[in-house]
Every structure is written in C-alpha cells, then in structure tokens.
Structure P
Amino acid sequence: MHSVEQAGRLRVIAPATGKVLAEMDETPIHEVPVYYKKARTAFGKWKEISIAERLSYLKNLKNEMVRNMDEIARTISEDTGKVLTEAVVADIMPTIDGIDHIIRHAGKILGRQKAKTPLLLIGKKSFVEYMPRGVVLIISPWNYPLQLALVPMISALAGGNSVILKPSEVTPLVGKFIEDLFRKAGFPEGTVQVAHGGKDVGAAFTKGKPDYIFFTGSVRTGKIIQEQAAKDLIPTTLELGGKDPMIIFKDANLERAAKGAAWGAFTNSGQVCMSAERLYVERPVYEQFLKLLVKEVQSLKQGAGQDADVGSMTFPAQKDIVKAQLEEALRKGAVLETGSPPDQWKDGMFLPPTVVSNVDHNMDIIQEETFGPLLPVIPFDSEQEAIELANDTVYGLNASVWSRDMDKARRVASSLVSGAVVINDVIVSIANHGLPFGGAKQSGIGRYHGEAGLRIFCHEKAVVEDRGLLKSEIHWYPYKGKYPLFLQLFKSYFQQNRNWISFAKNYLALLKKS
C-alpha cells in the first residue's frame, strides 16, 4: 500500500490492487509539543516502575499479537503488497521473538552490573547502572513496518523510556494497528504515542528535542536527521541502506546457493535493506550457477494470493529507481537473464524478478541501493578479488559467503567491511535477537538487538561505593610528606614483578599521614 497526502489526510492505496483502503488524519504539526509534554509526564512514572513490571506489559503485548496474528498479517500484506507468508515469517515472527528475547533477558542486561575495582582503590566496590534517557523518538520505514517499528519500541520501553513512534506514511494502516496493540495491551497513557504523517511531521518531531532518535530508512534522510540531532546534541541510532554482496565459491553447494540467491534477492520484492543486491560467482562455476539461478527465478509465482512467492512493490517512487538503474545498465551493455526491459513492464506495482549479467562496478546497479527485484551477477577469479569487489561500495550492512570450506568462508567473512555476515545462508542474522544489528560505512551508526539493543536507550552510570569507615583517603589532603611514598607505592605496584611487601609498607605509611 502507499498513501497520498492531501491537506492533512492520508489516502491509503493498496499497491497490489490499486484499491483505496482507507483515509486517515495526519497528526497536526502544532500538536508536536503536546505529544512531547505527554511523553515526558508519562516518562516520570514509567521510569519508576521495576523492569519486571514493565516486562509484564510486554507480555500483554505479545499475547495480543499472538491472538491477532492473522489480522496483523493481512494488514501488513494489504499495506505493503508483500505476500502473506512473508508478512508472518519475516515481519510478525521476528517481532514476537524479539519480545520473548527481551522478556527473558532484559532484567539481567539492564540490571546493576558489578565491575572490577582496581587494587589502588582498596575497600571500594564498583558497579554500572542503566538509567533511561527519557523520550525516545522512533521513525520507522515501510518495508517491514511492524518489525522495524516494534523492536526498537519495546527495547526503549524495557529500559524505562517513553516512546513516540512516527511510522511511515507509506504504510499507515500498520502504524495504526501498532497504536491499537499498545492500547489493548494496557500501557499507561502517554507511555506510547503514535504520530501519523509524512516527512513534514517527521521533521517537526525531530526538531522537538527528544532525548534519543532511532531512525530506520534511507541514507539521505538519515543524514538530514543526524544533522538536526547534532545541532541539539541528541544521540541517535541510524539503520540505513545496504548493497549487500553474496559471494559464491566454486566449492559451494550450488543448488542451495541458487535457491538462497533467489530468496535473498527477491523476498519482499527485493525491498529489504539486507537483500542480496550483488552476486559474485567464482568463474569456473559461473555459467553453471547462472543456469541454476535462472531456473529458480523463473519458477517463482508472483501475485497477491496466499500461495504466491513474490508480491508487489510498495512505494511508487521506488519503482522509478529500479527502472532507472536497469535502463542505465542495459544502455551500457548489461544482459537480461530473466525479466524484461522496463519499456515492456506492465502498469501497476508488480515488477518481474530480474537477473542481469555482463555488468561492471561503474554501474548504478552495483554502486547504488536498488531496493527492488533486480539482481546483477558478476564472475570473480580469486578470493582476494571477491573481497575487494564486495567491499567496493559505500555500504556495509550485511553479506553472505558460500563455500564448503569453512576455514575459507570464515576468513573471507572476517575480511568483509560489513555489520553482519552469514555463511551458507542469507539475510537471517537479523532474526537472531542475541546478535547486534547495524551497519558499517554509510549503512548506519550504532547497533540494536543483543545487549547493545537494550542499553543504547539508557545512560550508563558508573557507581563507586565506599562504606565510609576510614577517616580519610590516602590521596586526600594534606600532601605533606606523601610524594616519595606515592612514588614508591606506584613503582612497587606497576613494576614488572610486583613487590607486595614494598607496596603494603608504603600504603600503610600513607594511611598514617592521611
């Protein structure tokens, strides 16, 4: 689905059918201060309740999602044009699993952590505490409108923050469903608020001085948000685009790799930040693999039915980007292995899954994020060349390496400048909530999921405790006569073989002078 903005209204159109599904009111920009005031009031209460009590609300949310799973899937499918199976497997399941992960682990991760205290601070104890930041603004995208909104939301809420969500105006019905889920789960008023609208609404909330901004979307918009955040010294996490390489060595399971490439490139019609957007195949098996890949792609069923494999595009402007990249590649000599030239595309939002050969690294199809069902395939001759080609873009989000030689696969994986690498599979690292997720280079700043995904929404507070039994400390005033004793104390402690007798002697002498 996409929406058309008209004087404060969002007209919601299903991309797969063109049917008008609904009209929604945008959040008036003049209400932005009201949202923040309500969020700060709610934060004052929410931060005071225990983590266990906060997690009880997340359990309610999980139960609501399980009860309404089919309805959520159908809303996602209508709103985005993706097929029902992808809605439930790739959007709903990871979200519910993320809630489960936080319920199981947040107490330990966000609880008080004991830290080592150096010997020179004898008698003291050290800890780290996690203090919520305040109001977290989350701006989420349209390609996975449930998962990429809810996972950062629940992570921020578990840490004691209040949340304002600005979901994509391209998929507003999912945003409305999220709003209803939190209401049904009984979250206290103002703890979670959802603001609907386009880029003007998002810009107004970004300028509203939240305490943290979590953005998922394009590099271009991410830079705009980061610029505003820098002016106000607001910390951010930016989950941005990708141009993910898939490297297939001649010793790989080629049949599995072909199936993986078809799914990794065309799931959600290629509208995945971690889509396989560049496919590198070792030259001795290049032709053989290309035939396997073409066979897999040609077997895919495209449509909106329950048994379809590939759905429609979601956002009309993205279709134009895919078209422009393919046209440029064909002008420069690229060859279509599947699909058809853009001038033969049918009206509507369904684009044919397209495999392209005879491409080079100067083409936009290699250097720019496509975010559509378009897969270029390039041969390589050596391990080092594959690494260099894979690293030759401004992006670094995810990658995959395919080989039966696990030592080689791990060696290549370690050489890739990428936030994640999957060996003999594709994309799935995001489904493990125990792993950090994020990108290198222009694919983003910061990480979520894992321990980092909970702690980024908190300030780390260092705490040092002393029971206060001694009258004074050795480094307090007066300094008279202490300098030579400190020299001997530190020398005895830091020399190659510590002299504990000298250390104890000088420490006691300093105590007497304190």
Structure Q
Amino acid sequence: MGGRSEPVSAAGRLDPALLGRLPPEVGTPAYDRAALKPGIAHIGVGAFHRCHQAEYTDDLLATDFDRWGLVGINIRPPLLGQTLGRQGGLYTRLIRQNDKVEARVIGSIVRVVDSQDDAFPALEVLSSPDIGMVTMTVTEKGYCHIPSSGALDLDHPDIVHDLANPQTPRSVPGILARALELRMVSHGRPVTLLSCDNIPANGTILGNVVRTFAERRGSGLADWIEASVAFPSAMVDRIAPATTEADIDIVEGRFGYRDSAVVVGERFRQWVIENRFAGLVPRWDRVGATFVDDVTPFEHLKMRVLNGAQTTLSYLGVLGGFEHTSDAMADPVLATFVRRMLSEETLPTLMPVPGISPPAYVEQSLARLTNTAIRHRNHQIATDGSQKIAQRLLNPIRDRLAKGESIALLSVPVAGWMAYLVKASARFGRAWPVSDPFAEKIAAIADRIGADSKALTDAILAIDAVFDPALAADATFRAHVIAALEGLLSDDPMGFVGQVCAEPTDVRLKQPARSA
C-alpha cells in the first residue's frame, strides 16, 4: 500500500484517496484495491454483513489475493449510494470491548448498487458471468417463507406480484429466480447462493423458496437450478448492533476523519459453512471460517443458546424497563433466569458439536452479552420475533416436551414475545412501537380480548404460520404460556420472573399442568 504521510485532519471524509493518510493505529487493506475484480455479490449490505462476511473477505484478499471483490446490493432501504458509494465502498469497522476501541478500514466492497425502486440493477449484477458466489443477509422475513413449515408463502403480497410480473420482481426469491433465469439463458455458469441469516437449515429454506418459485415459472428453470446452483447452509456469529451517531463521532474524534458508514462489533466472530458449492469458492476457511459436512449442530448451538438468550433478554428486558442487552444482563434476576434457562432446559436439547463444550459456550455467550460497549438495543433485537422464536425457543420446547421434560423456563420468553406485542396495542396504551409481520394481527387480538391471559394465549397460538398446530395444542405448553403471560402482563413482570427462578424444577413442571 505504500508509506503513509501526515494524518488526515478532522475535516477529511473517508475515500480511497485518504487511505494513505490515515493514522497508523487505523488498519487499512493490505492489498491493491485498484486490481480488485468483483466475484461475489451480497444482498443486504447492513451492519452485520460489513462486520462479518466483508471482513472475512478482506482478510482473504490480504492473505490470498484473487477475484473475490464484493458488489453490495440493497433491495431495501437504506440507499447505499449515499454512504458507501461516495466512499468508494470503504468503511470503518470498530471493535469495541468495554472501554477499548480498535479501528480498521475494510476494502473488500468494490461497488454498491441500490435496487429498491427497480430490480434491474440487482439483476444485472447477479446474472453477470463474473459473479460466482452470492451471499445474503436479508433477515428472516426476506425469504417470504412460512416460519412454522419453511415453505414459500404463495400468499405473500410480494410473491403474488412476482409470479404475475417475473421480469420486474421485488422479493428475494423472485429476484434470485429471475437472475438465475438470466444466467441460464445467457452463459449458464454455475453459482452458489449462500444464506447468512439466522434461520435453521437456511440453505435448505433458501433452496426451497427459490425452487418453488422456479417451478411456478417453468421453462426448464427448476431443472437448470438443480444442476447448476448450490444452496449450502451456514452459521454466522458476531454481535453487530445498529450504528449510532456516537459511533460516527468516535471515529472523527479519535482518528480524525469522517465516515458515514461506520459499523461496530465485538471481537468474537464465527462462520461455519456447509461444504457444498457450485463453481469457484472463496477460501474463507483459510482466514478463520470453517467448512463442514453438516452445519446443523453449530446452528442449534448458536440459535438456541446465543440467539435464544438475546431473544429472551430483549423481551423480558423491555418489559423490565432495560434499554440494552448489557443492561438486562446487569440485572441479577434476568441474568439468573437466562443462565438457568440455557443450562437446565436448552443444553439438553443440543446435538454434540465437534470441538465445542456446550456448557463453556453458554458461559462464553453470556459473557459476550455483558459487553457494555456493544449498545445493542432490546427493541432492535425484538424486531420480527415471529420469524425467530421457532428456531430459538419453540424447537427446543418441542424437543423437551417429546421427552416429558420441563419447559417452565423456555416458555417464559415465548410469553414475553406475546406480551411485547400485546402491550403495543391500543388496548394496552401503545407502550412502545414494534416491528413484526404479525404485530397488527396480535394488536387486533389484544384490542378485542383485553387482559384475559388464557383467551389471549388461545388466540395467538392459533396463528399457525408461527405455531405448529401440534405444539399449539399441547396442554402443558399452553398452561405454561398462559401462566407466564399473566405474570408478564402484571404490574410486576420482573417479580414474576424472579418467582419462576425461585421455584424448584419439579414444582415448575407440575403446577401449571394442574391448571391445563
């Protein structure tokens, strides 16, 4: 990269011309960005991608330079051209651990594309013969699937639109199917579509929704996909909260330049990828990622432990008046509850994980959540809970019930999700704004029913897109959720959580069953 001259002044804005003038304590790309060619497209260039896959790719380019530059695509807000675009794809990744801050400029993104209003820019990139790998972080609801079954939701408004207007799609499945169709008819090169979202068997889900869409399209597309496209599953992990103005100000105040695309993360990171690809593959395994034959044990571990803890702390934290995860973890009642839930009820549902001790992973995960420098808002984590609770809470609950084991702790955050949405209704004073695909439906239920916990639970459990009917009909599950919802909607929700923690396991198991 050449030597650096004098540090940039506070008036400077991050761009390629500024790289050589940054302070020496700021890391910069260790390769020639001018020689970087695109080979990866990524859909959903939010904070997590820039703190995770783009950083791994930056590491790979520094170690083994090849054709793996990233083209970032956003099909939902925000507009990338207003931030990353005018910075030449550059941005600062901050690692924050309590009072320590570490800055590094990531250079793996070579171009950014806004495709919110028109699918054409995204389709042009995705269908290019230069692109051999497509990764995505589009959140759970981006797959337009039914969470309880994993099938494509053919009634989803965007899917209805895309099947009727396949050349101008607006959903992720529709855009990918159209891009694959363009690849098939123009050059036929194989491609890997790699989901990096927190969905169990995310590669299987992605493959299901794309193939189902392709089958509806006809024209031999489904057969070509079967022969030329791979959908590996992956587990990704790093806590990367939404960037704040304070984070942007830290870069300017400490390092003397302005960056509108700062991202913040913890030091820990992990990426486990199923070794199933089509065509050329970026060798992320050379820079810390792991290629395995079966991602499932790693998925269960991360989703049920770390993500399960985050979901639990988000809903119970909001109900208890705590703004951030670290605030909730600082509360003795919530910290005790989540540790006992994971240790007593979640861990027994896990598969053996090669090279990892699940009890040690629990302690490591809880320690990560105490990091006071990662200001992860509970309301942010609580977003789209209807798309998340199946893998994080309902699946381990189902496993426990099959063995006749207690679910007294795991059922509390399920009721917490319900209480969180119920209290956002007009009947409960619109306690806070929420973002969830089922928010309006549950608000209508709450407005109609009021504070009757049993009637609320019955109506919400009847939403079969979220709750598998067999689980919803289970008397033990229903009894626990009814009791927990009543406690969490009371005037003292944290008192209820403390009471649950204080009861012996056998009492917690038997007492609700009598009221079923």
Structure R
Amino acid sequence: MPTTQSPLAILFFLAFVCITLWITYVAAKRTKSTNSFYTAEGKITAWQNGWALAGDFLSAGALLGIAGMITFNGFDGMVYSIGWLVGWPIMLFLIVEPLRSVGKFTMADLVAYRLNQRWVRSAAAVGSLTVILFYLIAQMVATGSLIKLLFGIPYAWSVVLVGAAMLIYVIFGGMIATTWVQVIKAILLLIGGALLSILVLREFNFNPQALFKAAADKFGEGVLQPGTGVVPSGWEAISLAMGLMFGTAAMPHVLMRVYTVKDIQAARRSIGYATGIIGVFHLFVLIIGFGCMVLVGREAVTSAGGGGNMAAPLLALALGGEAFFGFICAVAFATMLAVVAGLTLSGVATLSHDLWANVVRAGDAPEKEKMIVARISTVLIAVLAVGLGVIFEGQNVAFMAGLAFSVACAANFPALVLSFSWRGLTTAGAVTSILLGTVVCLVMIYLSPTIQVDVLKHSLTDIQNEWWFIPLRNPAIIAMPVSLLAAVIVSKLTADRDAAAKFDEMRSKVIFGNQMPPVDMVDREGTGPLATSKI
C-alpha cells in the first residue's frame, strides 16, 4: 500500500475543515428558529439549491463507491449511476408539486395531511429514520476509511472524528451552513472529477476508446460487458433498478430541499440544475474507475482496504502526486461531510418536527423547546451513526447506499404517491404500507448475503441451501409491491371518511396553491373535475 500520510495532503484537508467551520460560525448567527434551522426560511435561490441538491445526492457512493465498483467490475459498476439518475424525473414531475404545496419541513407533512397525524407521522418516522441510518452507514464507512488512509489512525477513531464534525455543523449551523457546505463541496467535486478525468485521459492521448481497450487487454473483454458480478442475475438487476429509481424520489434528505426555495417553480429549476450536474459527474466517474483499473491496479486498491472505496484517492496520488491526492481527499471528505450533515438534519426534522412537535406535543410545542429537542436529536443520531459505521467497516459504500434506496422505495414511495393520488387511502392503509415495507426490507436484507456473508462472515456454501436464506441482495422487487398491495388492501378493508373528505382540499392546494378554486370546481362529493384519481 502506498504511503499516503503526507503533510501537504493533510494541509488541504485541514484547510477545508477550517473554511467549513467558519461557514458554520456565520450561519449560526442566522439560525434562530426551526424554520431557519430546517429550511433556511426558503431563501435559497434555485441555482444555489441545484448545487446543494447535487451536493446532497453526490455522496461517498458516487465518488468512492462507484469508482471502486468500476475498478473491480468494469461497466457493471455504472448500473448505480444510471439507476440514481433516472429517479430525478420521477421526483420532478410527480413529487415536487404536491410536496411543496402541502408540506412544511418533511415528507410526512404530505402523507399525514388528510390522515391521522399521530399514527401516520409515527409510522413515517420509522421508515424515514431507517432510510437515513442506512445511508449514514455508507457515508461513515467511507469517511472513516478515507481518514484512516490519510492520517494513519485507527478506523474506529476516524469514524468518531467524523461524528464530532457532523455534530458541530448541524447543531450550530442548521440548513444554512449545510447548504453552503454542500454548494462548495459540489463545485469542488465537479472540479476534482474533471481534473482527475483529464489526467487519466492524458495517459491515453485523450482517447477514451484507448482507455477501454487497455482495460480489456489487461483484464479481459468482460470488463466492457454486463454480468461481471455487481448484478449477478436478471431479477437482481430489476430489483436494484427499482430501488434506485423509486428510492431516489423518496429520500427524506433530498425531498427536504424542496422547502428551501421560495416556490414550486424554483424547486423545479433546482432539480433541473441538479440533474445536469449529477449526470456530468457520473461521466467523470466512469473515466476515473477505468483509469484506476488500468493505472493503479486492483491489487493496490484492495490493499488500501475499505471495500474498494479508496480507488479515486489512490488514482489521484498516482497521477497528480501528494498535492492532488490531498485535494481529492479534501473533496472526498467534503462530499461525505456535506451528505452526512444533510442526512442528520433530515433525521433531526423527523424526530423533532414529526415525532416530538406533532405526535408527543400534538402541534403545541414552543419554538424554544423544538430547537432544544432538535439539538438533542442531533446528538442521538450522531452516536448511532458512529456505532453503525464501526460495525459495517469494509463494505462498499455504493452498495450500502443502494440498500438505503431500496428501503426508501418500499417504505416511503407507495404511501407518498398514494397520499395525493388516491382518494381511497386510509390511515390504516398508509401506516401498514410504511411499516410493512420497512420490515420486509430489513428482514430480507438480514437474511441475504449482505449480512449473512459480508458482515456475519458465514460461508455462502453452508447457508445457501437453508430454507430461510434469501439470495437477493436488493429487496425492492419484493418489498415495494408488498408495501403497495398492503396500502390498497388495508384501505379497502377500512373506513376513513375524514381522509376522503380532505382529499379535495389537498388536491385544491396542489392545483391552485394558496388561491382557492371557484366554488363550482370544488368537488366535495367525489363526482366533479377534481375526482380524477380512483382505483
């Protein structure tokens, strides 16, 4: 393994930490209410929010995990890039308008609008927190591996340091600090990815075909073809695609960004900007992954540990020396820290806004009390994230992030869409859908090779014939239909007149915003022009 503990690399790293701490200090002076803490009072511009959305979404899985997957598996690793990118149009055309028109801080604001607040918010909190914790695991694993590589300190202490930094950014800076850290990080990430791609292509006379040919000559034609190991079967591919597509449109920390701009139009423009930025960056990741495969080698990446997550930093060290290695490490750290801050903030909103303010206090919590609960929640999430990050050491972060999207796909997406598209959804149906989707996902993940082989170290040959063993690593293909069917069947079997009555009120808000429609357009009996969504 190459020597990486260089003073220059550490200097770049510490410089970024100092800059972001200064941003947090400035933001802390402006964070005086829950509105500014969670949504920056809606004062972020569409352009800024587009970069922040890209920063929220381009996680450790994008820079480190997918680059490592491509290094070891070739084009198969790109399945994650494509799946995530396809999810954005779903969010843009289906989710944004109702979420922004009806909600305030979280996804549960929309789902619970016409249903029983206490039951639905409690169930939504279970689903959202499960997604957030899975995604946090991926970021903590990658950050711990990076700091271990950079400073040479034990992995567990690296994860603890990340948790401490996360606490500072979120507790004091809230959404304002998180947004600016994400904007800076997204810009640096795009610059770093472009520079690293240029250095790789320079080795092949700026001819991508020569790069791919070199990879095929060294490792065989299989690296340019599907079916090399990331997606071992057709059903696995479909399941992974479902999780990435529909999970993207139901990720709590990404949906929360819809509230940080002034109106729906700005939210849509934000998503358009973010999609373009993310798409360009994933093209860079393809070049980086193949470049590392050819120029660094799989053995060197394996020896660095971290499940292949250190491919991009090692490539930067090989092509640009210690200075560029330090820059890429700083960018990677910024990437993970920004995503961790966004995830934590979303988890805090779930605990403080959904559970405490609306369930425990029934919507009657004082502003000061809500801020105190929010900061206590930040500490709890940080401690849990550190513990899980240590347990899952060595997992590929793109794969771990994919599991988070599978949970979001099953637990959040069906109830989220049915809440504004189907009059017949009842409180019991929504709660059953969310909880059953979450439980089925977790059980399938536990009984799959992800836990049984990768974490518990059982031999695959010993357990693959056991009756309880589930060979699917990605559970979305089973968990999402189960969740959707549960919502429909339970809603058909239960009555919820209040939910049906408030359906038109919610649809009016979605269609007309704060302006009420003409009286003759309001359909209170379910027979007029607004009664368009029936199963």
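Could you tell me which structure in P, Q, R was used to calculate FRET efficiency 1/(1 + (r/R0)^6) of positions 101 and 381 (r between Cβ atoms, R0 = 35 Å, to 0.05) as 0.75?
On the way: P: 0.25; Q: 0.95; R: 0.75.
Derived from the structure labelled R.
Matching task: 4.2 is the computed value of distance in nm of label points 7 Å out along Cα→Cβ at positions 253 and 349. Pick the structure from P, Q, R.
The read-out comes from structure Q.
Using relative contact order in percent (Cα under 8 Å, 6 or more apart), single out the structure from P, Q, R with the greatest value.
Going through P, Q, R one by one, relative contact order in percent (Cα under 8 Å, 6 or more apart) peaks for structure R.
Assuming 39 is percent of Cα pairs over 34 Å apart as calculated from a single structure, say which of P, Q, R it is.
The read-out comes from structure Q.
If Rg/Rh (Cα atoms, Kirkwood Rh), for residues 389-436 alone is computed to be 1.20, which of P, Q, R is the source? Present the calculation step by step, with values, prior to reporting the outcome.
Numbers: P: 0.96; Q: 1.13; R: 1.20.
Among P, Q, R, the structure yielding 1.20 for Rg/Rh (Cα atoms, Kirkwood Rh), for residues 389-436 alone is R.
Throughout, read-outs are computed from the coordinates displayed, never taken from laboratory work. Keep in mind it's a predicted model, so treat the numbers as computed, not measured. Cβ atoms are built from the backbone, for glycine too; each structure is taken alone.
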